[in-house]
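Dropping the structures in below, format is structure tokens.
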Structure P
Amino acid sequence: MNSRIVLLSFIALVFLVIYLFWPLSSNEYLIQWDKNQIHQKTAFLSDSSLKSDTTERPNILVIIVDDLGKTDISLYGTGKVETPNIDMLGASGVIFDQAYVTSSVCSPSRAAILTGRYPQRFGFTYQMHEFYLENRLQYYGYKYLVNSYPWMPRELESAPSEMMAEKQGLPPSEITLPEMLKRENYKTALIGKWHLGVHNENNPCNFGFDYQYGFYASHSLYALENTQGIVSQRIDNDFSDSFIWEGQRNGAHAIYRNCIQVEEKEYLTNAITRECKDFISTNKDQNFFLIASYNAPHTPLQAPIEYIDQFIEIEDPVKRTYYAMIASLDNAIGDLMKHLEDLKIKRNTLIFFISDNGGATYTHTTDNYPLKGGKITDFEGGVNVPFIISWKDRIPQGIHYNHPVSSMDIFGTITSTLDIPLPKTRQLDGVNLIPYITKIDSGSMPHEYLYWYRGSTRAIRSKNWKMIWNVDFNETSLFNMEVNNLEKLNVRIDNDSIENQLKEQYKNWSMNLPEPLWPPLVRFVYEDNGQMYHFDN
């Protein structure tokens, strides 16, 4: 009898070991690009008959900043850091009070800006991840032995291998702004953060940029650690911070020029500005399209000592460094604007300024107050971002526009302004904002609905209403945005018909979306007044 128990125990142990160590890697997530769409794209971009014949040809500057919340800056009147140069840019154009990004995390949000499409339309549903858990033992280890809160590991039946994860990114079948403008004889450049792929097929040198400088990953060091004059600040109570520092300047975190790795010694915010100014000077006598993609104030927290000294009264070293990074970013933007003025080309430059998502509250650098939530969440603190359009003498100056708009509208505004023919084989979602802000089309709004989708997490925004729900956790919040746009009062109980109407609208939008190209890695838990909310990432 005892020998039988021993044998059964041994067999059970063997099965347990096999279960725990069985590799999760699966061909299910082998990414293969749509060859038919690639052929359509090639045909579209090579068709010279589709070139614009408009005489309206401004230079175009798109400034994308990283994890900058609306309440971090003084542009909206409640900021923690005075940002006179960003404020001045707003005063020279239109400030959008309800500007939304398509995702509250970096890479899907940036994919939408470049394509003018919801990223879910081409499977770019989740944040890109450099690695996944290799087996269930790692999963249980993280779940029960590692304090990773508010990041909770997801139990996956299968996961991409390291090789498969490397192919994650913007599909080469997508048609991007730089590719369309290159066909229009614009000189094009991406300077700064990319975060849309590291593979040869989806790094920035394969999407129409004549010039590239920056890094591929979600983050990079602003300066090598122990650089004289630079303060490096770790965040002890942020689980993600150790991963951030781990990347250093290696691999996708390294600095590249035209996709060849280079050494950079200057503080990265300044180096990005330097490269932008050089590109503008080189191309001042012809039309250019420049994406100035600053990684500030995304972690790791590093700032020049002269900016740290401006906030010496801030006792918390984490917040002090964060504020210093924002002040440095503001000065960089002022430097860029002065350069356009000095070259006498600002009048003919259409300028956009936007953050890729809201402030990252989990880093303890910001709280986005009075907005609810932050990066990773679909509450206003995560998706309602600072947004400016400036075009001297062509659009109104110093006004606020208060209807919902989308980051995808950058694509729609640029292509419409230049009268560029659009591909008929793609569903485009961005619209031209110029008629709305110049009151040519004052009787309607740019978007009747806006949508968000990351796995079990969904959200929809209309003029009056916003609803967020998670189908796995039975969490549903409905907010009347006309009465309270700070999402303080959940009015779902009294509005069954509104909930049903919004869910039906959402169903119609999402029914033909393809499967995500890769799975989420974690669930992010956001807590507000004792209520827990879960967001896939």
Structure Q
Amino acid sequence: MNSNPRESDSNRVIVFDTTLRDGEQAPGFSMNLAAKLKMARALEILGVDVLEAGFPHASPDDFNAVAKIAGALKTTTVCALARCHAGDIESAARALEKARRSRIHVFLATSPVHRKYKLEMSREQIVETAVRAVEKARDFADEIEFSAEDAMRTEPDFLAEVFNAAAAAGATTLNAPDTVGYMTPEEIAERFRYLIAHVDNADQLVFSAHCHDDLGASVANSLAAVRAGARQVECTINGIGERAGNCSLEELVMALKVRSDFFDVSTRIDTRRIFATSRLLSELTGQPVPPNKAIVGRNAFAHESGIHQHGMLRNRETYEIMCPQDVGIAETSLVLGKHSGRHALHKRLQQLGHDVDDTRLGQIFQQFKALADVRKDIHDDDLQALAAGVDPLATGPWTLEAIRLQQNGENHYHAEASLRHADGRSGRASATARHLMDAVAQAVTDAAGTLVKFAALNLQSRSKAQQWHSEARVRAEFDSSVWHGQSRDSNAVTAVAAAALDIVNRIQRCRAGAGPSSALSPARATATSS
């Protein structure tokens, strides 16, 4: 047996990640074996101490995933979940055979409602079952964790009794989960203090918190448990998990880091990997991260309010308590919208190569505000148009006359576009691509004689008043700058064609305007669509 982590560093919180077990149980978050392996390796790089890889006895897929992960990880302890059943423990042991460091996590419900209705067991039977399970698991793994399911609705004296018995049988980590997210931070702290005071040899054990978010308090409860002496927290990336989810790893870790003066503890997490790990989970599950999600949401380091932007330009600490680089985000984003002020607009215009005087800035600012009332998203090419004296909402000079489509075999589409210029000229071109909408967009821009490289094409369709409406947003690279186009139409093909044409017309209006057409945004397109 290896020494307990608590013995070597009482001021370090062990991060127990259960993204691949509790998190994956949430509807819509299931992953195949390849995805689980990719996520497990990312979590090891992130620096999690313990990775709960699954529940081997639940299914052959879970068993295989735990076994593969156990053989793949080099530094992180791999944990397998098991009920207090001999068959579960044996399955966990077999799955963990190749682990460099292993943990079996046995659990048994202890609360009155679970004892009566789910288990139909007495207090004495609960204690006996827990002891037998821990003793059996002890023969198979480096570490044994015992969890009292629904611990926070269990009588405190009985919970301490069960924990004492489990520890005497060989468990070195005792987990007191708030299984249904019922508790408040004050109650959680009081319970952990009680357990540490009433469990024998508490200084040789690790007390663990596993909090659910049913009342939105999982992170606050976990932090309260740490303050009360818990030295392991069970959490998930992006806070995913059963029902409303689990304690969010990124929120917990950054709270401990930013407020180290208050908590006086640390973790092994490389916080610079947090954002990448969050986005990997989103990519593997197809579930987006909410924009307002703390730490990793799109808006976590974005500022649109003019007052906030002014403060940020003077000193970042006015409105940010951590650096975006601390969690792996490149930089703060000053989002230009209807709430933005002159300072942020002036700063961005300068970055785009336009050093305008106060009079011209005032004119552009008024036009910018009018545009922001119409458009939700303001891009650099909008600002470029304003600086060039061009109305970003203007139309033309090209209009779409026709778009013709055909499929070339199973994997390619052919589109032909016909355009008409305001001066009477016509433009025609065709394009072939693997995706229909890519062919449409390319044909339109080629027909206008403006050769762009497409970086992204997003098409959303929704029903309104029993009619379908499609909204297309296109991003492309031209002349070392990024341009955006958008359009809505009842026909998806027409919407994409019009969005591509919007880019062409923007470029040509700016080239004919007062300002240069280059030096827009430092961003670059990274892929072409055909």
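Values quoted throughout were computed directly from the atomic coordinates according to the rules given, and no laboratory measurement underlies them. Note that the structure is predicted; figures quoted are calculated from it, not measured. Cβ atoms are built from the backbone, for glycine too; each structure is taken alone.
Which structure, out of P, Q, was mean count of other Cβ atoms within 10 Å over residues 107-114 derived from, given a value of 25.9? Checking each candidate, the match is P.
Which one of P, Q has helix-only ellipticity at 222 nm (-39500 (n - 2.57) for each DSSP H run of 4 or more, over all residues; to 500), as calculated from the coordinates, equal to -11500? That value comes from structure Q. Name the one structure among P, Q that Rg and Dmax of the Cα atoms in Å, for residues 179-258 alone of 15.5, 49 was derived from. Only one of P, Q returns 15.5, 49 for Rg and Dmax of the Cα atoms in Å, for residues 179-258 alone, namely P.
Sorting P, Q by percent of Cα pairs over 36 Å apart from high to low puts Q first, with the largest value. Work out which structure the value 23 belongs to, where relative contact order in percent (Cα under 8 Å, 6 or more apart) was derived from one of P, Q. Corresponding structure: P.
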